[in-house]
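Readers should treat all values here as calculations from the given coordinates under stated rules, not as data from a laboratory. This one's a predicted model, so the numbers in the text were calculated from it and none came from an experiment.
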Structure I
Amino acid sequence: MDRSLRNILLWLLVGSKGGGTRIKILKLIKRKPSNVYQIAKELNLNYRTVKYHLELMLEHGIVEKVGEDYGAIYIPSEKVEESWNEIENLVEVNRK
């Protein structure tokens, strides 16, 4: 994993208040690509909360959006998929 991705992930997933929610969302869409409504329902979160976190991760290249409008599906970005094991270790080590 390159340094810039590592730093973004540290900030988004570990260092900021919403990191725990973003981790849950990322793990869910890795397992099962979903739209905002499906994610909110599955994780028992507010729709707007999920949308906010997805937009933030989209802006930083952590997730990708497939499709348009309401039904758009979110998936982890290619660079996140390629670094998944390192990301899990990073989160685990820094959450203790």
Structure II
Amino acid sequence: MPRRLVILFAAVIVMSMAVVQTRHESRQLFAQLQAQQAERDALNVEWGKLLLEEGAWSQHRRIENMARSRLAMDTPGAADIRVVRVLPDSAP
């Protein structure tokens, strides 16, 4: 009987250590998960800000103003507009 008791006691100790190890790993993985979720949330916020900034920079009015001021571009007059027609036979 004492031999069975020693084996049972050893099994309980081994299982207890396994439970402690598993819980520890679980807590570490959960902490990693929370850190990665926080990083994901921060990246989503930054992405939203970048989309807003892109929308502001690409407004037609702003682009037209910059073309006129920096590049001295202007809308051509009617006499300066040429229409190019492509014939169906010469299309690639």
Structure III
Amino acid sequence: MDPERVAKALEDAQGILARHVEPGPRNCEQTINKLLDVLDDEAVVQALKDSKMEKPTTRVPDESEIVTSKEEAEIRIRDLKDKARME
């Protein structure tokens, strides 16, 4: 992965957008084309893909999902089954 390449692309894109929102005439097509030049670069796209593969997302359970007894677990399972039947 090349984090410097991604950071540079983001900085460049921010600069393009900053110039676009400045007062004065705007050329939307030209702005989009400049953004595509910066963000649709194969090395940037690949670096982003690589970074997503390196960092799997971990789901952290909500406090309300944590059960501390067998009875709570059975109630939770029953409630989830009932909910699934309703949907």
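Things worth noting here:
- At a computed 1.00 (Cα Rg over 2.2 N^0.38 Å), which of I, II, III: I
- Entry that produces -23000 once helix-only ellipticity at 222 nm (-39500 (n - 2.57) for each DSSP H run of 4 or more, over all residues; to 500) is calculated, selected from I, II, III: III
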